[in-house]
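Below: a set of structures, written as structure tokens.
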Structure I
Amino acid sequence: MYKISLITGDGIGPELSESAVSVLNTINDKLDLKFDVIPLSAGDKALEQTGKALPDETVKIIKNSDACLKAPVGESAADVIVVLRRILDLYANIRPAKSYPHMPALRDDIDMVIVRENTEDLYTGKEFSLGNSAVALRIISENASKRIAKYAFETATQRNSKKKVTCVHKSNVMRVTDGLFAKSCLEVSKEYPEIVFEEMYVDACAMNLIRQPESFDVIVTTNLFGDILSDESSQVVGGLGMAPAANIGDSFALFEPVHGSAFDIAGKNIANPSSFLLSIKMMLDWLGTKNNDPLCFAVGQKLESTIFDLVKSGVKTKDIGGDKTTSEFTHEITNHLTTN
């Protein structure tokens, strides 16, 4: 049995968490893969109730689980996910972007993964005031750059795709920091002669994600650039409602939807749970690899193909052109998981 910690979040987070638990319970009951799901508090509500957005007890339980699922949290998001990434050394942020049928994607042949360095760059929060100016420290290290580059190349070797890694940076302007990142990626590329390696400035990459998104396979980049480009790539394939993400370290991983807590639609039962459920698929793949468990892979593939087939048949939530509520769409998924 896998022990899964679940941060239930704020805004639409609790609704999405209910959907996730419903799917995991169905897998428990019908597909012989067992989960013990432990709901946890973190985010705005936790801050209001305990004075800490990320309570110590929540961290303790997460550390003792096999993996963590995190629903969106509110304004305190940085005090939750950024801190967890640092505490658990979740250095690789993985955000796939794939065309699904009958979605408002730019093309129907997009299949890329953005591999984003997760521990450095401006997101360390090292900022201070200096007179009338504000200063932020941008930290890029050789070790972290090579570590994320290696992860990107390993990802490319495992994908049934173009076998290409695109290193995205801005070394023509930030010659020291991005220069080090680009140099580190180039050095790692020499260990993978079977993988095509290219470099691209971040502004050119942002343009080409619109102009020719089908040309990308694996993009590796720094923390800030990866955050921005992954949101863009999600929109290119139809929106954040279908965008999962993983935060992966050497021994632990956390999985979450890319989108935020969407307080404007909270409680209306119209949020699209797909991104969170596809994050469960990523979790199953990770557990399967870590534990050499082929059932995890099989169930993960079944979950993704169920979502794919439903969307293809026109069963969709409002944000992607359908009329199903969150609970109705979830019910369709659980039904198809057990009948297909």
Structure II
Amino acid sequence: MSTHAGQVVLSLPGGRSLRLARRALWAGLVMAVACLLVCTLGIFTGTYHITTGQVLEVLGGGGTTTDRFIVIDQRLARLCAALAVGASLGLAGSLFQTLTRNPLGSPDIIGFTTGSTTGALAVLLIGGAGTGVGAGGGAVLGGLATAALVQMMSSGRRGTGGSRLIITGIALGAMLASVNDYLITRADIESAESAKAWTFGSLNAITWSQSLPLLLAFPVLLAATAVLARPLRMMEMGDDTSAGLGVRTEHVRFAALGVGVILTGAAIAVTGPIGFLALAAPQLARRVARVPGVPVATAALTGALLLCTADFLAQRVLAPFQIPVGLVTGALGGLYLMWLLWRQE
């Protein structure tokens, strides 16, 4: 590796960089096609029977009022929410894992998901607001406050180390989980049941109004993540080395924390906390693409694919009953975490 005019030039032998780029592109295309297939199944199938011709008629702008409600306001709204939430959590996980240089550095492991949940529950149970903008604002603020505390408590003389940040986040997340349980136990029965169901993470009965803020914010957050990807990749060589190459490490670290927390909080505001998705998506994307670091676009597509697939299973496994998608991702994520820990030995 050499530097020229303040830029990093990677010296890769024999066109290796071109092969890595092609591999990442093909991995992204495969994930995109897989997402399209799962979404097609979600649109054309369901407990309410609608023929393929009727679905196509609705998508073409026609159809009956009932058919349009089922296809547009239920199935399509649910799929768009799953895509946006899954992609947001995949991006958040890629930011935190690159920042901490640790495959366990995801927002649900280091406490940011729990902090966002605390903020949302405070709004729901203390403020009396319904799920929506109020809970979304509480989730983002709770996540930002947690990130600030973790950053402050994990900072040392040599900066914020990845392992120190993870351990601090785990400890703070455990304390905040107790706060969440306390908030639920102090609420009235009806509010407590509603809040507890929300903490499972679910796409059941999702509406366009609930997911619209995330759908509008996601392109901006994706662009911010893409901008941060290069300096974060350089920071994996160490703060001293990256600073010598012109990276403003503290500014990049704070920006990555902020964008990651906003992605996490905005996703939680739509569905409630979805466990293990941010942990698994970046690592699966890296293994599929077979490139150094975590590819941003592939991580987002992997997160979207995982959540759409998990939600499809949540709707179909016990049909006509629907289970919260967070229970499915939690079960699959637990198996993934055991596999990951086994691979690290």
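Of structures I, II, the largest value of distance in nm of label points 7 Å out along Cα→Cβ at positions 79 and 167 belongs to II. Of structures I, II, which gives 0.97 when Cα Rg over 2.2 N^0.38 Å is computed from the coordinates? This value belongs to structure I. A value of 2.1 for distance in nm of label points 7 Å out along Cα→Cβ at positions 95 and 183, calculated from one of I, II, originates in structure II.
Taking distance in nm of label points 7 Å out along Cα→Cβ at positions 63 and 287 for each of I, II, which is largest?
II
One of I, II was used to calculate helix-only ellipticity at 222 nm (-39500 (n - 2.57) for each DSSP H run of 4 or more, over all residues; to 500), giving -23500; which? Only one of I, II returns -23500 for helix-only ellipticity at 222 nm (-39500 (n - 2.57) for each DSSP H run of 4 or more, over all residues; to 500), namely II.
Here mean count of other Cβ atoms within 10 Å over residues 87-94 was derived from just one of the structures I, II, and that gives 20.2; the source is I.
Tell me which structure, out of I, II, gives 22 once relative contact order in percent (Cα under 8 Å, 6 or more apart) is calculated. Matching structure: I.
Read-outs throughout are calculated quantities, based only on the coordinates presented, and are distinct from any laboratory measurement. On a predicted model such as this, the values are computed, not experimentally measured, just so you know. Cβ atoms are built from the backbone, for glycine too; each structure is taken alone.
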